Each structure stands twice: as C-alpha cells, then as structure tokens.
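Structures follow.
Here, each number is a calculation from the coordinates, and none is a lab measurement. Quantities reported herein were computed from a predicted structural model and do not represent experimental measurements. Cβ atoms are built from the backbone, for glycine too; each structure is taken alone.
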Structure I
Amino acid sequence: MSIIPENLTAIAPILSQYLSPLLDWLSQQVYERLLARAGGHPLVRLAGFLDFRPLERACAGYQHHNGRGRPNVHTVPKLLRAMFIKYWFDFSLRRLEEEIRYNLLVKWFVGYALYEEGPDHTTLHRIEAYLYQEHPRLFFDSVLEQIDATVADGHEQVQIGDTFALRANAALETLLQRLRHSSYQLLCAWQASDPEGYAAIYPYLDGAALFGLKGERPEYTLASDQWRQRLLLTLEAIENCLALLPPAASGAAEVQRRAAQLTKIIADELALIRDETGRLIGVSLLAKEKRGRRCICSATDLEATIRNHGERKKDFGANVSLAVTPNFIREIRADTGASADVSAIPALLTEQAEHHGVCPEKLIYDQIAGNGKTVHDVAEATNGQTQLVAKPMPPKQSKTFGPEAFTLSDDGLWLTCPGGRRSNRRYRSGSGDGHTFRFTPPHCLGCTLLKPCRDGDKPPTTKRDVFINDYRPEYDQLVAYSQTTAFKQDMKLRPHVERIIAALVLHNGARRARFRGLKKMDFQMKMCASSYNAKRWLVLLAEKAGRHRRQPRRRWELPLPTGCVSC
C-alpha cells in the first residue's frame, strides 16, 4: 500500500522516485542523533564488539517465506539480532515484536530503518524454532569464541561447577490427572493417525470411566477408599482402550509414544492386583523406594521430573549444570530434574573439548562430587587432563570399623584390618563395582580390637565382610589432596559460581522454562548463558579501557554523632 496521500497523486511518479531515498536519509539522521545521546548504552557499545557474521554464515540456509510465496523482507541478519535482543532483555516473542516496532534503539540494533515494520511474533517463533532444531549452541559458542579472542579468563587452568533448578513450563498433575490426560492424548493421536478405526471403536470406549462425569466431586474431597475406587475404574477403562487399539493405529509413532507413556505411569507408581482370570480387582500405590526414579509428573512435559535437594528444596523441571570461571560461563546443559548432580560433570568437560578444544586442569565442585567414581569418570572423560577438586564425602557412621579403616594393598589383592590382620579372600560384588573381602574367625582370633571391629568382646564365630569399592584409590587421592594448602586455595573460588547462578536466574531468565522438552530447555539455558557472557564481556572491556572502575566493597564505620564535624 502506498504512503502517498490522494491529494498528491498527480505528482506520485516524482515522489515515488525520491521518497525512498528521502525516508532512508531521515531514518539515518534520527538514528545518528539517537546514538549521539545514547553512546553509553550497552547495546550501542555491544554493536561495536559483537560480530554476527559467523552466525549469519551458519544460518545462511534459512529462508523464511510469507504466505504468498514471496521472500520475506525480514532477513537472516535481522532475525538473528532480534533473537539476541530477546534473551538480552528476557522478552517474550510478543514483547519482542512490540519492542522492535516501537523502541528506536532496539529497532536500530536489529537493523530496521525508522519507517520499516518489524517482524511479528510468528516470524520470530520460526527463526527460534530453526535455531533450537539446527543450531542449538550457535550463539553460545560464537559469543564465547569472540570473548576468548579479547579477554583471558584462565579457563584452561581452573573452572568451577555446580547445578541449579529450572522450573518447568508445565503444572504438576496428580496420578489420576496424569492417567486421564495421557489417555486423552492417546485417543487424539489415535484419531489423527486412523480416523476410521477410531470412529469404529468409539462406541466401545467408556468415556465416563476414562475422564469422569462433568459434575463429579474433585478428587481431593474423596475419602481414600472412594479415590481408590475411582482410580480402579479409570485403570480398567485404560486397559480396555489399549486392548482395542488396532495394529493400524498402534503402528503410528505418536500413538506408540502415548501408549508407552501410559504404561510407564502405571508401572512406576502402581501395583495392580488381579484374580485368577487376569481381571483387575484392586490397585495400590507402590512404596516410595520401589517407585520409578524418573516418574512422569505431568503429561504436558514428559521430560520434566522432580529435582529433590532436601525436604524444602524440591523443584519440578530440569537440573541445570554449568562450569564457570569467575567471569564467564564456559559450559551449560539441562538434564531432567531427577538426574544426579554429578552425572553431568563428564559431559560438561567433553563438550568443552569437542566445541572449544579445552580441558581445564582443575574442576572445583561441591561435596556431592567427593567420591571415587566421579573422580574416575572425570579422568576417563578427559584422558586424565582434568583433576576433580571436591571435599571428600564423609564415611557412613557405624558402630564398628568401616571400610575406610581398612588398608588396601597397591595391587588390590590384600586388605589389612586396623589390627594388622590381612586377608586375600575376596568376592566380586553383585553390583559389579567392587569386591567383598572376608575375614574368617581364625583371622580375628586373639585380636585386641574385637569390640570396635565386631561390636563384642567374645571370640568370633562368624565371618566379617568388608566391601571395598573399585574407586577406592581415587577416593584416597581426594582425601590426600583435601589436606593440602592448594586445596584450601581452590575452595576459595567456590563462591564465584553462586554469584553467576544468581545473575542467571535473577537477571537473565534462567529460572523458568519458556519451552517444554529437554532439547528446548537446553537451548534456552545456552541462550541465557550467552546473554550473561556478553554483559560481563562489556564490563571487562570497559574496565580494560579505563571507562569503568569497579566499586570498592562497602565498609561499615562508626557513625559520627549528630552535629560533629569530621576531622
């Protein structure tokens, strides 16, 4: 649509010839005056340092078209800069659309002229989907490479690791809600893949048992026997639904996924009671220790689980692991919430080696990593290049001597007890991660340490088994290093990671997930880390150039009495 008014249509050809250059000139003049007043703004300063060309080359194959088949005016360079702005300010897509349209500084940074209309949220969603599917760590790696070219942060020597919770973009559901929600998802997938088959089976499905009646009482108002009866009816309807599922529909990937989802929820949390004919007659909840470790907690996001860090520290979502220096985030990843904190440590190091060619000499972690297996996994992942530094986990309390009181020989074949008795009788444990050494009564006869070793003064009549983990040498290394001065100096760096985590969750949008699914949540964490790194980069460059001086730490002093004049 032309912007030339009707009363000037007579000279429209002339205006059309000069209007576009005139608007470009006007846009340039406005931006020049804006930048003259906003030279200290972070976006203006960042535009002089951050190079988007590597990102543009990587995404050159992306081509967005509008609904009419014509190439869109929103080019890859503009869309990439828009994505950077989204995570820099932690905007939603709709908020980002508004900011590009009305905020002149944002509009200039993204690359639009004053009179140009920015992209809508749908266009922005498409480029974001392309990034997390094709280039999930493109921004993170590119920003970090440019930082390394200008600032040295010692990441080759020492890094610090830790974890924090990312809350899921989904609501926790009760067991009954999960079963009903998953059943609905299964039926929708069935209808989409085999509409004729679903229509034929539809009359045989018990909708009231599957999903409840419209006016039924909320489950939290039910007595335990009433709730159990409702659960039993729902389970019977689910089993009937799965039995009716024809091969034509069950072959579809989405139907298989939803059927497996239902089966997992039932297997992880319920014990089904059947009669001789196999008919379901009762149901009970499994004991806590027998439930699945990664139970599905919401049918909306199957990969989000409970992150349990104590009675008052339970979060539903993902467990985010990161490795940092005092200034920058060197690696970050998101795993499901039920993942152990130490399970991601090898991946943090191997991904750095793969994408940046760096393995730090030391990785400092908290006490949860202070066991021999984690030390072994780190050494194996880095070919011995990285030393794990952590406070050793304390041995379990026992009335008798624990395994730590026994000495293993260098060849691992002999075990010496605190009383000096030796045994080479050993058996491989059923778990496959160690040996059980056995001391028979003749070994212990006449020993002066019978009471602390066997909790009694009488002559021994039974064996004494001592389990020695395969990773005992690595644990001994941790213990030995923890007693050195270098260990104390290393642990003084631990608080830096807490400061960085606080900056991520408070100011860079890393507390709540904007997506569902681990792959997308991992992409969000890397984009949040890119934003943090870029902000910190600007501060360090300003300090290096003498334009910024770090504020001295506040010191409390004795206040002067009112009316006194300081000397």
Structure II
Amino acid sequence: MSEVLVMGHRNPDTDSICAAIGYADFKRRTGMQTAVAARCGELNDRIHFVLSTFGAAPPKFVADVSPKIRDVMQSNVVSVPPRTTVAEALGIMDDRNIRVLPVLDADLKCKGLLSVFKMSKFFFPSTAKPLASRRVLATIGNLARTLNAKPAHMVEPDREDEMQLMIAAMAHENFAKRLASYKPAEIVLVVGDRADIQWLAIDKKVRVVVITGGLPIEEHLLEFARRNDVSVLLSPHDSASTAMLCRAAITVDHMSHDKFLSFRAEESIASVKGMAAASKFQAFPVVDDKARVVGILSKTDFLKKVHRKLILVDHNELSQAVHGADQVEILEVIDHHRIGSFTSAQPILFRNEPVGSTSTIVAEGFFHQQVELTPATAGLLLAGLISDTLNLTSPTTTERDASVLSKLEQVSGIQAGEFTEKLFASGSVLVSKTPDLAVVADCKAYAEKGRTFSVAQIEELGFDAFWKRRAELTHALEEHRAAKGYLFSALLVTDVVQQISLLLVAGPAVYVESIDYPEIEPGVFELEGVVSRKKQALPYLTSQLALVEPRLA
C-alpha cells in the first residue's frame, strides 16, 4: 500500500512539524496505517530542541511529491548481454511478451536497445537487396547453440566471421559451378545426406558444413574435414528451418540501436512525457547517477496511476505546499489560517478552525474521539501550541487553545510556563543562520488580486541579534524578493517577551511608504502589540496593498 504523507508547509515552523507528527499518529490509531509524518523543508534549532525533548524522530524529508519515473517504471529489468544471439533474445522477448530489450554490459550500463522492428528488417530485407537475406555474421559456437546442433568438429569456434549462406539444393555439377564463384572460406553450407556435395565443400575448405535432418556424417568425410580445418555441425532441423536459424546466430550488439533515450528515476513523469511520446521507441532505460540501468519505462507505463496521497496540515495554499502537491490526491486539510485559492478534484475533509495553532485542532481530535494520546505526542502538540500562540499571549489565542493546553500539560507532565522559556531560548534563527537563510526560515507566500508576496516571521528573545545584522537582513530580503519575483517581501521579527515586532519590507517605494507604523530607523517599522503574522501582520499588509494598488505599475 502507498504511503499517505502528512505534511506541513515548505518552511516548517514548530507548529507545522508537531501537528504533522501528531496527526500522523492520530490517523494510524484510527485506522490509516499508512499515514507517515513528512516535511518538505529544513528544520531549525528550535524544532530540533522540541524533537529531542520528546524523543521524536524528524519527519521523513520529501522535497517533491509529483509523480516520478520511479513510481511507474518496471524495476525488474529483463535484459541481455551484448554477445547474446538474436535467437536467444527473441526467445526471451517472446516468453516475456516484450517488444524492446535493453542490452547491458557487465556494469549494467545500456549499450543499446533491441527492437522487434529492427530485427524484422534484418530477417526480411528489402527485395531490392536479395543477397542480404543470405548474410550470416556469427561464430561457429553461436551457430551450434542457435541450431541446437551437435558439433562434430569445430575450428576456432569463437571467431566471428562474415559469411554467406548456401543451400545445396541442386545437382553436383551446378553446385560446383556456383561454389566456384564464392570464397569458400566465407561459406556456410546447409546440406542433407548428400555425400558428394559434402566431399566437394570440404575439399574446397568452406567455413562450415551444416548437415540437416539429424543425419550423421560418414566417418571418412569427418576425418577429411578435420584435415582440411572445416567445421561440421549436425542440425536436428530440416534444411529450410536450419537456413533460417543460421541468420539468428548473429549477436545482439550488431542489431541493437545505440542511439536511444534514457531517463533518470527521479525525473518527473510530466517533464519527460512529451519526449517519450515523440520517440520511435516503445521503451526507455531508466538509469541512476552512475548511468547504471535500474528500470525500464514503457510508453504504456505513462498510463499507470500513481497512488501517492497527501494530508496538508498548518496550510491550505498550494503555493506553500510541497512541490508537486497539485499533481497528487489531497485527502484532507487541517489548518487554522485564512483560506486561499485551494481547489480539489473531489470532496475532501477540510477542517479550518479559528484557533491559535494547528496543534490545538489535532489535540482536540485525540480528546473528542477518546484516542490514546501518549505523553510524547502530547508534549509535541503542547510545544506546537505554545510556539504558535506564544504561550497563549498571541491575539490569535482562543479559549479552546487554553483548554487544550491545560489537558496537554496533564498528559505530557510538562508545565507550559517553564517549557516556554526553554523553547524560545533554544535557538535564535538570527544567530544560527546566515541572513539569506534567516529571511526564509519561516516564510510563506501569498497571492492577492493577482499579486504575489511573502511574509516571514522570526521569534526572538529581544532584538539584539536583529540590530547586529540589520543591514545584511535588509539586503537578503531584497535578494529573496527579486529571485522569486514577488511584489514585496516582508520580515516580521517578534520579541515574544515584550510582545512587540519590528518590520522590514523589501518592495516598490510606493508600497513601503504606505506603511504607517512608526519608522524607528530608515526602513525599520515598530509594530507595538503585533505578534501574529496570520491575524495582525498579514491583514495589515494586504490592506496596504489594496490601498496602493491603483498606483502600482
């Protein structure tokens, strides 16, 4: 069964990680055994502190959930080495009902593709080239194996020769005349029990005499062949079948296409579908980073349905979701933010609650359905709730958050007040990360009236670290805005003790000048009492956008 990934947004904060782990646990305990907590972004020091405190492993990292070639390819690769005969390859293709066979060397690297189409052209050449149907390129050893013949005598059985097929279906005199017009050393003679023809061929030193019908060769003729270095094979087939099979003794390295398409297992199906459809081949080798074949992708594999499924927690906008979320089935959304432009192909469970954290919603699920809640999971949900509500001091806090926090304290054995100090002292983003990483550590993208922008938030104990790196952060924020093509990018740095925030905005002057909070230094605005991105900063920034929209180019 395929996994159901329970995932937060691209730049995970403590609430999204704790909610994902908690909700995956809830789903498993209520029957969805394939639910797995996952993440699509890096963890900060604060999250590592929380996970370590409650003995939880980091969620599985998944950067992209879009259907990949590895999801639909055939990993059990049927292949042949380069010196396999065409007869052997055809037998494999017939048994396995496949039309394309990769030719792999000892290092599992693809040397070519063997196709039924190319082999049919070999066995049935154009009528304009009748002599092509008599070409035999093979070793005597391969001829013997292909014919299932008994080798009466073989000379240099592993030497590959370019030979001409001749069938002795004429009088001795006519055969002698015909043989004289060829180089005997290049002749594969197919003959029945005609001793006179056999003697003449051996006397002229043809490369090999193939006696058909399972008939023996007379001892004196065999001795004559040994003296003249003529190979003799005893075929169990009739002359017509033997002649046809002789040409199948050619090895596949002479018959395969050495110009072909190959793909990487991690490439998305959407990115290669057009190339595959336009290709003349029906199948394509799938290789790893060392060019070794790990699978085969056929055109029919593109019709397979990829059964990857998602549950989104702590966000509902695809612009914030893991890459590829729009290409897979989303089963549920559990969130406490504004509803964006989310749509789905079928009805889903969409739970969006006006509470302070997603961890609150997840914890309520355990309590309301009386599902067992372990102290460790309770501790994680407590940490998520405290982080998003600043220990119930954020304006987003509700009575439900307070009630749930009280219950989580009892189950986990953790006092929220003491844990809050440890949590926010556990790691300063402004100290531990470079400016370019700090401005995106907890950054969310939004779309409003056709304009895209981002708002990041960093929670600190005091502003000392901010003032030390203010110029670098300003530059990094502008670089981020330009790279993403956003109208503006905002950074909210919140002091969780004083309940106040500082705001940096990178964007057009007409928008920055619309910020009417006190500007305590050029480009730095003081937002007293503003600690919530969701309920305070975001509504304000979008209202200012609507205000200046007519003046934006």
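Results, tabulated for the structure shown:
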read-out	value
Mean count of other Cβ atoms within 10 Å over residues 321-328 - structure with the largest value, from I, II	I
Highest-scoring label, criterion being percent of Cα pairs over 33 Å apart, for residues 209-432 alone, among I, II	II
Parent structure of the calculated result 19.8, given that mean count of other Cβ atoms within 10 Å over residues 473-480 is the read-out and I, II the choices	II
Computed 4.3 for distance in nm of label points 7 Å out along Cα→Cβ at positions 9 and 281 - originating structure among I, II	II
For helix-only ellipticity at 222 nm (-39500 (n - 2.57) for each DSSP H run of 4 or more, over all residues; to 500) computed as -14000, the structure of I, II it came from	I
Among I, II, structure where distance in nm of label points 7 Å out along Cα→Cβ at positions 33 and 105 as derived comes to 1.8	I
